[in-house]
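Undergrad: Below you'll find the structures, each written out as structure tokens.
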Structure I
Amino acid sequence: MQQVHAPVTFNRPLTGDYWLIEVEAPMIADDLRPGQFVNIRIENSLAPSLRRPFSVYRVSPDRRRLQVAYKVLGQGTRLMAATMPEGGRCDVIGPLGRGFELPADAKRIAVIGRGIGIAALPTLVDEAVANGTEVYAFLSARTEPNLVALDIFAQHDCPVVTHTDDVAGTGMVTDQLAPLIEKLAFDAFYVCGSNRLARATHAMAGKLGIMSQIAMEQHMACGFGDCHGCVIQVNLDPGGREQGFREVCHYGPVFDTWEVIDACA
């Protein structure tokens with residue numbers, strides 16, 4: 001884990017409600033694993049008082065720069081968009097947390113994301129494709145402009161299924177994955193951005209007997225387990241017979257889906 005005041009190489013609108021910031025942070029980018037996150041604060045500012053956690057969207061091929069996709073929503077993200085121009089600096093801590101696990105012999109995986117939760121997936125997709133693993137993507141959002149990372153999946157020639165609330169209405173994007181599991185062999189599922197999608201993904205993974213993981217979205221102030229502000233209830237065994245509490249920043253943000261599905265009473 002490193003704290004750096006990273007030069008901003010760009011900070012611009014991405015698509016829909018989202019922005020993309022890229023910073024020069026080789027000490028963080030070089031060690032970062034898919035699914036890990038960084039904690040950002042506004043340099044030389046006490047507003048907001050707490051750092052904001054963000055999944056890393058992408059790492060440059062030379063592993064010197066990292067990108068964060070973020071939704072301009074509250075005070076922190078509004079300040080990020082307004083006060084971190086190209087040539088400015090960004091106070092970043094990372095890499096933080098537990099990332100995704102990709103089976104060494106995986107031939108085919110599916111990634112399922114909704115909204116800004118999709119931003120946790122491209123680093124995994126980059127690594128999977130580099131390892132020769134076929135990736136199927138199932139992406140959901142409120143509207144088409146809020147479907148993030150479509151260009152990345154296209155770059156890798158990944159089959160992509162999309163679902164937007166304004167067009168498709170009811171149902172979920174996993175409804176399109178369900179019939180495929182009868183025809184194609186998947187080795188793992190990865191999901192982020194929706195509890196409903198997580199439950200559906202977990203059920204299908206259980207039917208197939210394969211690994212499924214979820215990147216949890218949680219407010220994480222310190223980012224390394226000291227403040228205990230991101231504690232969630234989890235299952236301590238796959239059957240859910242014993243439960244406990246874990247910090248998302250320290251034990252996650254990536255969990256096996258059995259750890260978190262139906263963990264809360």
Structure II
Amino acid sequence: MGVSVATGKYGNKRVIDLSDWGRPLARMVAKRLKNKPISVIQVTNLHLLLTIYCSWLILNGLTVVACALLVIKGVIDAVDGELARIRNKPSHVGRYWDTIADSIGLILITCSFGILLEWDVLVTSLIILATLFQYSLFNHYSIAMRTLSSGDTTSRIDESTKPVAYPWEKQRTVDFFHSVYLLFFSWQDRIISIFSGKGSKNLSFEFTISSLLGFGFQSLAFLMLALTKQLDYVPHLILVVNVAIMVIVLVRSRIVLN
């Protein structure tokens with residue numbers, strides 16, 4: 001499972017992203033929206049609203065429907081980036097708001113599952129924290145791969161410096177979202193950067209394995225657990241399996257192989 005991407009997000013480099021299975025569909029949708037009066041931010045707002053609705057469904061016990069919609073949300077989540085690339089209008093605001101929206105959705109969904117499945121508050125908090133680090137690890141190698149292959153340059157591993165707004169953005173708006181990002185998300189990016197090594201020569205191992213932690217793959221795993229009525233294993237998936245994957249990727253990134 002996964003998609004071999006030849007152009008666009010990762011430039012002309014062919015990579016295997018196990019969480020990017022929905023990008024071909026997202027690209028098709030983006031092409032249809034190219035000349036429509038729909039902004040990239042509106043697409044991001046749509047997948048946030050869908051996530052909020054999924055949270056409500058979970059609280060009401062409709063977990064299969066919610067998890068199925070989260071899979072669809074994963075595809076919509078890729079549409080905004082594809083739309084920006086097709087229109088040739090990358091956006092710093094869109095980059096930051098997408099991360100913020102995803103994190104709001106993550107917290108709502110996790111808390112909803114915690115209430116429904118009666119998790120301890122500590123377990124819920126650890127799952128949120130672990131998932132934030134998992135997303136940050138995948139993002140780290142995703143950006144590194146884009147840099148290596150001359151792909152999308154809107155995202156940066158080090159976001160400490162304020163980016164200069166594109167002509168179609170307001171610098172004041174970029175500065176605001178950049179400040180919000182630094183306040184809530186830069187700390188986890190720095191921690192991941194500290195523990196990450198130089199990685200293998202072409203980063204293929206680190207990138208592909210860490211893509212198991214991306215939302216696209218995780219949403220499929222959640223749907224399978226919901227369909228088989230095994231959602232009680234969500235803490236095991238997040239806190240054991242996913243953390244083990246993180247450790248493997250970080251250790252491998254520090255091992256130099258000839």
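Bear in mind that the values in this text are calculations on the coordinates, not laboratory data. As the structure is a prediction and not an experimental result, all values here were calculated from the model. Cβ atoms are built from the backbone, for glycine too; each structure is taken alone.
Undergrad: Taking distance in nm of label points 7 Å out along Cα→Cβ at positions 173 and 197 for each of I, II, which is largest?
TA: Evaluating distance in nm of label points 7 Å out along Cα→Cβ at positions 173 and 197 on every structure, the highest lands on II.
Undergrad: Out of I, II, which structure matches 26 when relative contact order in percent (Cα under 8 Å, 6 or more apart) is calculated?
TA: Structure of origin is II.
Undergrad: As an exercise: helix-only ellipticity at 222 nm (-39500 (n - 2.57) for each DSSP H run of 4 or more, over all residues; to 500), calculated from one structure in I, II, equals -21000. Which structure is it?
TA: Of the structures listed, the value fits II.
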